[in-house]
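Presented below are the structures under discussion, each in the form of structure tokens.
Bear in mind these aren't lab numbers, they're just calculated from the coordinates by the rules spelled out. Here the structure is a predicted model, which is why all the values come from computation and not from measurement. Cβ atoms are built from the backbone, for glycine too; each structure is taken alone.
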Structure P
Amino acid sequence: MADPRAVLGEVFGYESYRTGQAEAVDAVLAFKDALVLLPTSAGKSLCYQVPAITLAREGRGTTIVVSPLIALMIDQVAGLVARGVAAAALHSQQDDEEQRNVIGRFLRGELTLLYVSPERATLDSFKRLLGRTRIALLAIDEAHCVSQWGHDFRPEYMRLAELREVVSAPMIALTATATPRVMAELGRSLALINPTLVRGDFRRPNLAFRVQHARTDEERLARTIAALEAAGLRGRSGPGRAIIYCSTRKKTESVAGELREAGFAVGHYHAGRTALARDRMHTSFAAGRTRVLVATSAFGMGVDYPDVRLTVHFQSPGSLEAYYQEAGRAGRDGLPSECLMLFGASDLMTQRRLAEHGSRGIDARLEAALAGIHRYAQASMCRQQLLCAHFTGTDDHAACGTCDACCDPDSLQIAAVATPAIALGSTEQQTILDALAQIDRKIGKGNLVKALRGSQAKAVAAQGLHRLSLHGALAAHDEDVIAATVEQLIRDRKIIRRGRKYPMLVLPTTTRAPARTTNARAARTSRPTRTFHGIKLALDTYRKQKARQLKWKTYMVFQRATIAAIDARRPMTMQELAQIPGLGPAKLARFGEDILALVRRHASL
């Protein structure tokens, strides 16, 4: 049997393993599954690279590595090839001839490691290739992408368990950013069999974590420049470099421009730039010609420079997992480095907008992640203690003695008091407006908030608010956050507050005094007009709510034409409802009773 410790020394130049590496290597070499949670810079890659080389020397075959980013694959392969290891990758940036060459080497058993994306790994054509040669090990890198509770969920990762059906080899799943909940979910999703659990020490003693509260870009820029100067990064040459993270491409470009005008050797990196521009910037930063790089999260996984002395989050990220991964790029050589987060209420709103325009949308997972960032920014306890507890689920971590909470606790209280509750995003704001429209009368803010939270209090029931279709629609959010969102809607003039002693809320369209009329018939017909509007709104609100619950597109519940037909015909029985176009048997079974209840409720108004 080949000696893994000999591989560690001969190929990688290390005399001994780091914490957790030996357990992971021994597990897969004993043909056992392994689940590895090691912090950034702790050497996760060696946990599968050492066994891969060991197994290849024994003639056991190729190790398949599933990796989420092409840039990460390219870097890993280049590093291995430089060490004399037969490694290659299959990805979309290769031409047909290069892909055929890689596949040929793979089928001839010439490769020790083959890197592929999750999309390719689950293709039937690729799975057929796996059946034509020997596979020694399956390695799932950045395994938190499996979990819907992870910060970088990739739906394709959910199908990776299919590889177990065609390959009889152990599987090792590795991540640096997974909470206990995510660890449990990815173990189930990957169908790991009694996996050996390896969990490392998440402390980074050489990193000083700090949070500064800033509302305006001018204030953020001033704090960023001060941090860069304190790290000795003003000059165009010299030791050390910095990464400034922004949430959007536009902000990345504007911040880079401001820093360039301030005299820094700065570049910017985001997914919207051309491949050539990204490669050039990557090369310039690696060579030290660009000392400060302003980037989105596209410059994240797999970034491995030893002398990053400073990371600044110009805008707060969407989760503590993302923050720890990106901030952890600092100080990989073990020397003192700083991780600064600039936090403001607008950052979480930005993350909600990004989610609304992305594939995930706003849901309980996103809100839980943002709540974690908010707690971290407001915390008065040691930053490293909080981060370690987040990933390990335990509170037995020693204070670091280097973060702002440890070194200057008095400064934290001012920031904590100054930061207000964060308003929710546009989806939740529309839910509040829809609920207020359903109520169709003045209501106090407290009762509205309680109804949206799902309260069964007497005051809520007395006003019939427990019967609203949106009762409990915002149950995942705290009352103060919903109240802050109502206040934001009032400031935006989307809700009107009337009365001083007992202020009540109404929609702007319902506050206009009705036109005076002496015509009794016109007065009698005014009520049906409001009811006609109400049932349409109630049906539209209902289908949006169901779409969120089922993770469907809104039109998939039923279309606007169906709403108009229901409004026109007012069906009272299931037989009558079945005559409405756009409602087949399946939708009648799923939504029929709810629709009839809405129709009957509005018919009684």
Structure Q
Amino acid sequence: MAYKSLQHFIKTLEEQGELVRISEYVSPHLEIAEITDRISKSKGKALLFENNGTKFPLLINAFGSEKRMCMALGVSRLDEIGEEMEALFDKVFQPKEKLLDKLMLVPVFINLNSYLPRVLKGKGACQEVVMDKPDLDQLPVLTCWKQDGGPFITLPVVHTKDPVTGIRNVGMYRMQVFEKSETGMHWHLHKNSARHFNEYKRLGLRMPVSVTLGGDPAYTYAATAPLPDDVDEYLLAGFLRKKKVAMVKCLTNDLEVPADADFVIEGYVDPLEDFALEGPFGDHTGYYSLPDYYPRFHVTCITHRRDAVYPATIVGIPPQEDAWLGKTTERIFVKPIKMSMLPEIVDMDMPAEGVFHNIAIIKIKKTYAGQAIKVMNALWGAGQMMFNKVMIVVDGETDVHNYQSIAKIVSQKVNLPADVYFTKGPSDVLDHSSRHFAFGGKMGIDATTKLLSESGNLVAKAENHLFITDKLKSAFPEIIAVNENLISEGITVLIISLLKNKKKQVRILHNALASSGYLTDIRYVIYTDQVLDVNRIGDVVWQIANNIDPQSDCFFADAGFCLAIDGTRKTKEWDGFERDWPNIIAADDETIRSVDGKWEKLGLGKFIPSPSLTYKKLLFGGNAIVDE
């Protein structure tokens, strides 16, 4: 479905009971983010803040559920898009023996051509109003979290072109507002726009950049999609909306942008200019990404629709709205991955607690020995999957979306240590656990049914487990809490929180537990910090996914084959960890009190307490960087 504008999408959300209009004044400085955090974690509706101190309403949490993502892309199920791609692939690439078979392809190619973007003459709706002087202060740009370096544009669709090939890239990179006409441009070293930047720098040329906000929601999604370098994101957007994207030329540079966007922020980046210190920023990992130097974006022009709506999002401790953008990518691109490189893949799942790519569960149709390892290596070499840290491969009738079932299979079908594989590779720039910036370890777990030539399957005997919490806490004073409840469910995992106060403590403790006989029928022990509630399984998974470099922090006991997963915070004193460790994200007390006080006036129904009240105890000090 093609939406005529963001207002059209808002109207559709409202008609479906998926939107709440908020007329009470709410500040873009911290308050909107705090309200949205409460709503998104409660699986609530999209929010339209109509009174935010500017003349532009602010839309947020618009993608915050499966239903709204389906509405945004005009489908009833997210899998429909991948299935349509698969059907097109089959039509194009199946053998053609007769002329009639070949002629049948003509309508397919004509249809695909109809999705290519086209450039209109003249101006578009996005240029109905031209600001006299570009002034970002006129937009309700959010400051989301207390330790953020400033206000950030959080849903920017950033347009650049390769200076040599002219191929366009559309990406999403947060933008910290420094001044009325200057922001940071936070593109990571692995991103296409960063590659374009390096080309402009090599050529000694100023780099044109244009940023759009709003328009058809398909544009926002397409900017997040992991497409190959030479595939135009607006081709994907046209395919999703079943209508080609109408583009117009910008006023102060030669880039083209969607004619129906709500805002266009035009400008340039000078590769010869010194970088600016950007951040901190409360990021999608649930931790602050720490200050670093990024290019400056100079704004030369801002245009907008007369009825413009400012779209925004917040990110933080999952689940948040961005989890559904990630889930959409998972469901859309599992089919192309299967078609183009790994035909044995049946399904995949990337849990929200793994913040997109830290954890991936892959289901295959297994036909030969070593196939799971082959799939791991292939995916670690494919696009953004290179950032994955933990990959679990299963087969058979396994439901990859049933995490309890997956945990049982990992307990029952994995022969330790033979079926666990470690390697190294690129890591996400936001990964704080790797010993080196953007380079760290990966762990693959082969939980498939083993063939005769493989290691065979372990049959776990968790039913024989004797409850040992009191004994452990008595024998090892550093142990604060133990969760052994999973074991009675056939999941041979023990979760232990501990107070770290000596070097190599987790390794020493794990070996002591194994040699003392406490881990006889335990296959995995997860170690966390003393501040984490070991009974909140989702939080445990989120913490370990962020806090482990698998090659450094996952190891086997010297006695026996129990795997330790050290999800504790790493320090220079106890772990020899040299990098700064970021704090988790939580709202400050003043903002929580302010939102509590105006809740009844917001029209959001029953009072929802701040999620930050749960997570504040995970803070180590009050800064973006953990206080040692």
Structure R
Amino acid sequence: MTDNHRRTGPVDVLVLAASAGLLLGLIEVATLYARLGLGGRIGVSRDFTWMAPAADLFLFLVGGGVLAVASLLSRGRLPYWVGAAAVGIAFGAGLVLLFPRIHSVARLIVLVGIAVQLGRFAAARPDLLRRRALRALPVLAVLALVIGSLGPLTRSLEGRSLADHSVAVSPDAPNIVLVVLDAVRAASVSAHGYARRTTPHLERLAAEGVRFDRAISTAPWTLPAHATLFTGRYPHELSASWKTPLDASDPTLAEVLATHGYATAGFTGNFFYTTWETGVHRGFAHYDDYGVTTGQLLLSTSLGRRLALDQRLRDLFGYYDNVNRRSAAEINDAFMGWLDDAPADRPFFAFLNYFDAHEPYLPEDPYRDMHGSDHLRRNELIRFAAPLGIGYRMFKHEMSPAERQAELDAYEETITYMDAQIARLVEELDSRGLLQNTVVVVTADHGEQFGEHDLFEHANSLYMPLVHVPLVIHGARGWPAGSRVTTAATLRDLPATLLEFAGIDGEPLPGMSLSRHWAGVDAAAATSPILSSVRARDRLEPQVDVHSLIEWPYHLISRADGGVELYDLVVDPDQLVDRSESPDARPALVRLSRTLSGATDAADPELALPVPGSE
């Protein structure tokens, strides 16, 4: 064989790179399907069936393009085996990154082995490798096109199924828009009395609607809180947990509304715990989570994820946000785009999750520095946890008081940004002539901590910064505009309330409508238990299941290991003084403990909690 046959031509290396990229992409698709079959989470768009091959093809063509240019510059003197070995290194890297638990030494052995074998084959039989790569390319392309259609096809069939099984809806049924401000605590919302003017637009919405001053979430983190919002069930009654999605045991709000003729659509910015994998998408004929973006394409492939989450690259470019973060403005745009094509003869139920206030708190201009200086923030300490790529700041407990305040300032600037997007949403509905027949609900799934009880972030306690959330309802017929509800209320009752708005009775969604607060019903006598829970499964904190119960003014927190705390929220709103050992609080402690134990034990005997004074 002549030496010329061993040279790398630009077309040769591009064909080899494209074939390797498509093959790796198809292997990734098969691996992701296998993980799904085993009950695991994959953390990517349902369009991974085409995104993974497309992303790998793009990355390999970029690398192949570099080699092609090198071949041209060397005037054909670049040996073919060099190009093949380079493609082999990239292929091996992508392959081993699919299995993150493999030891780094084993990864290196596999990577080097693939590169050496492909390089040796190219050196010994270059023409054969060229022919095989050229023949494989169209076959792999056709396979990628066929397999890539599975994701979009599945969504289309689900949407048709919901439409086919719906019944006629009441002609005067209102539209319903549920806006969830992810990770927004009531303590940072001026519409709920905060001194800093963080939510002027929500204040105006509350002045025209109803504000609940003491709305309590059922969980301090996203998935169980959303699961409650959609089912009316408490977290301990549901399957939703750290690694377990919401199962189909209970109907969802979207399913009930869809079967009664509502057009249903969901739009979420939380790509960690409100995606299609978590089960909260059930009942939505259109569910928009991961978009088709460059960032999402990167995260759909193992090589892309490695590049997107690489700390050195982030430091180099000064980019510290989640790669695929979706802003509230983009959520609004997606919703309005869907609304353009929504059936005009049917009411709609739309769920919008705004994710901007979630860590790492990176407000956009002109909101940055609106509430405080950003110069103390340490963005270089932001890290991204694989495989989902959740951003968080390290060493929070080492922050100075000024640095803590800077984090809080940035957080509250993102809230002000979302408040502006709420105003834009309402204005858009009004300009389309829809607002007068639309109920707009603004709430949050949970709050956030900034050093209270020496805790940060969320999902690790049941203190008020995490469970006390905003709740404003605008446009509900028969609800007195400008009203304030000062009685404590649970978000568990929101699904039943929304069904009442829609005129749907007798559906199997538990809970009691919040309308009882002004409908002549004794709210104190007729109320759902204001119960919150967080499980220990798969987390370092807390290490045991924790439940809490509020019977105003008392807040009981009970741990499965026997620990109990009791706070009087009137005299001690910051929960600094535990009164569980106070003799004068003993009757309240025993009463709340019995109520809490009965509420949890009734659903699951394993969750029975200790009752003080019962021994």
From the coordinates of one of P, Q, R, distance in nm of label points 7 Å out along Cα→Cβ at positions 10 and 490 came out at 6.8; that one is structure R
For which of P, Q, R does Kirkwood radius over Cα pairs in Å, for residues 290-337 alone, calculated from the coordinates, equal 11.2?
-> P
For structures P, Q, R, calculate relative contact order in percent (Cα under 8 Å, 6 or more apart) and state which one comes out highest.
-> R
Rg and Dmax of the Cα atoms in Å, for residues 218-353 alone, calculated, reads 13.6, 39; among P, Q, R the input was structure P
For mean count of other Cβ atoms within 10 Å over residues 258-265, structure among P, Q, R ranking highest is Q
